[in-house]
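Listed after this line are the structures, all set down as C-alpha cells.
Coordinate-derived values only; no laboratory data. None of the values given here were measured: they were computed from a predicted structure. Cβ atoms are built from the backbone, for glycine too; each structure is taken alone.
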Structure 1
C-alpha cells in the first residue's frame, strides 16, 4: 500500500471509470448499449460540474477511434486497444481483460503519482480490471454490477441462454474485493447479500436518475406528426434492446390479443418498437418481425432503429403507454424517461421496476408475462381516457422525484465514505 496517496480531502479530484464492454459515446439501444451507458455519461458530466474530473476507460472497437475523446468539460473517454478492432460479444471479452488491464495500468503509469483517487467499475468485466488496478494504485474500488448472473439465470426468458459459470465466479470475486457496492434498489441490495454473500455494510443504494430537462411533457400531436402517426391512433411503444431478456415479444402478443378481442381496434392500433438486436437477440435478429407476421399484426407494428435525442422524446410523447415487459431489470431507465414525458408505463413486476414505476399512480405493474394479463393491463390504460390522464399526471410527478443531480451527490458521498474507510484500513495495516 502506498500511504502517500491518501489525501485529507475525501471527495475525489479525479476518478477512473471502467466500462469495458460498452462506451458512454454509443447510442443506447444498439449492440450492448443501454441504460448503463446513460448512467455513466450522465453521472460523469454531473461530477465534472462539481469539480471531480472523470476519465472513462472503454475498449476500442475501431481503428478510427481517437485514443481520447472529450465527452464534456472535465470528462474524457479513453479507448483502450484490447483484441480486434471490432465489436465483441460479452462472451468473447473475458479473453481480452488482460490486454485491457495492461492498457489501463499503462495509462496511469504515464501520469504523476496519485493521478486517480478512486476507481468506479461498471459490470463484472470492468470489476475484474478494477480489482487489479485497486491493488496497483492503492485507491478504493467502488463497483456497480447493473445486472447479476444469478438473478438473470433465475428469470430466463423461454429459449434464452443462461449466463456462464465464469461470470458467476467473476462477480463473486468482485463483490468480495470492492470497497463499496452501489446498487439501484433495496431489492438488488438483498440479492447481493443473499446470493453473493456481500457484506451489508459495503452496500449502498443509489437510485438512477433521469434528464428532466430533456424528458418532459410536450405536444402529443407534434410528436405523432414527427413519426408519421395518425392523431387518433392508439399507440403502444417499446424502446430498448431487442433481446429475450427485454421481452418485446410480450407486447406483440398482448397487442394481438387486444385486436382479437376487439377487431375494431385494429383500425387505430399502432405498436412502435424502437431498438436494435442485442445480446442473445443477435442470434435471430429478425425473430420479432417474424413473430408480428405470425400473429397477424405486422401491419400494426412499426419497427424503428434505436432512437436518441428528440427522436426518443417523440416516441415517448407519441405513445399512450410505454411497455417495459422485461424478465429482469435492475432498475429500468426507459420507464423513468417515459414517465418524465408524462406517459404512463405498463411494466413487469420484476427487479427494480416497482421502484421506477409507482403502481396505480404512474403506471401499472403486471405480475406475469401472460398475453392476456398484459392485454388487460394495457387496455385498462389506453382504452380508459380518465385513467390514462390520471396516470399521466402521476407519471410526471413520480419521475420528478429522480434526477441525475441527486444520483451524483449520492455517488460522491459514497466515494467519500469509501475513501475514508480505505485510508483508515491502510493506515492500520501500515502500523
Structure 2
C-alpha cells in the first residue's frame, strides 16, 4: 500500500486502538479468544499462503480462517479455492487486513523474513495472538522487541520451528541433561544447504500482473522487480533474508538451546568469503561462546553451512546436517530423526533415562490451545526470541568482520562499533515497527 493518505489513516487507526486497549491487561485484550471454550473455533488470519506458508495454513485449517493475505494473486487464488469452505476474505496487504478484520483472535505470519516483525508486531499491538515462521525476525533488534511485546501483552505465541514438537528432540534433551556423555563443553552444528551468492540484477522486467511488488518489498528499500528474488531466492539477499544460517539456524541450534538452556552468547566470530554487501555467502562458519547455565559449563558452539559443511566431525563420518555434542564422557550425534552415542563400544549397553518431557500435542495444536486456554507453548517468543537473536548475531559477526563481544542487556556490540549497524535496520516510510 503505497498511498501515503492510506498509510496515515492505518497508523492513526491502529495507534488509537492500541491506546484505547493499553493498560487493560491480557484478559481484555484477548477476550475474544479467551472467552472461547476448547471446542469453539478461533478467527484466524493467514498472512502468506503458499510455499512454506501452505503448511501453516493447513496447520490451522481446523479453525475459522476468516482472512487470507498474499502478494501473489495466483497463490491467493489457489489457497482460497483449496479452502473454499472457509469463505475467507482476501487481501494483498496485511496492513489493510489488520485495519479491517476487527474480530480476529489470532494471526499466522508466513511471509519472507523482512516482513515478519511488521506483520507480527502490528497484530500483537492490536491484541492478536501470533504464530510466526522462523527465524522470528530479520534483525536482532526486532527479535528483542517482539519478545518484549509478546510478554507485555501476554499473548499466545509460537515460532515455526515445527521439529521442536517431535519426540526425538525431547529424548535428546533428556539424554544430554541426564549426563549421558558427561558435561558438554563444545557443540558442532552443521547444515548442508547453501542459500548464498548471486549478483545484483541490472535488468528491469515488468512486474507480473499477479505480483504486488511494492507490498512485497515492505520495509526494504525500493528496488526494481526481478524474478531473481521470487519465490524463494530472497533468502540469499541481506535485505530480505539471512542466508542458510537465517533459514536453518533456528531449527538445528534450537536443540542445543533447549538441551543446554542457553540464552545469549558472549562472543561471536565468523569465517567465510569476503562479505558481499548484497548477498549471503555460499559457505559460512560461525563460532559462538556462551556463559555457563544451570545444566552446562561455559561452552563453545560452531555452526557450519554450505561449502563449509563437514563430512566428518571428531573423526566420525556424519550426514549432511546434524548436531554433535562433545562431552567429558563421550559424544552424541543427533538430527531430526534420531541420535547416537560415541564411542559405540562404550555405550553399547547404554539405556535411555526416564522420559520426563511430555510429548507435544502438536506444534500448531499447542498454539491453538494456548490461544483459547492460556496454556504454554514450547516455542513461545520468550524462548524463540533469544534463539533468533543468537542465530542472527552470526550474520552480524560475519558482515562486520568480527569477532564481536555482545552486551545482551543493552543490545549492543561493545568492541566493534561498525557491527552495530547490522543490529537494526532502516524501514521504508509506512512500514516501521
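Computed quantities for the displayed model
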quantity	calculated
semi-axes √(5λ) of the Cα gyration tensor in Å, for residues 131-330 alone from the coordinates reads 34, 21, 15; which among 1, 2	2
Ranking 1, 2 by distance in nm of label points 7 Å out along Cα→Cβ at positions 187 and 347, the structure that comes out highest	2
Structure from which -13000 was derived, helix-only ellipticity at 222 nm (-39500 (n - 2.57) for each DSSP H run of 4 or more, over all residues; to 500), options 1, 2	1
Structure from which 3.7 was derived, distance in nm of label points 7 Å out along Cα→Cβ at positions 163 and 259, options 1, 2	1
For 0.90 (FRET efficiency 1/(1 + (r/R0)^6) of positions 243 and 387 (r between Cβ atoms, R0 = 25 Å, to 0.05), calculated) the corresponding structure among 1, 2	2
Structures 1, 2, by volume of the Cα convex hull per residue in Å³, for residues 235-298 alone: label with the highest value	2
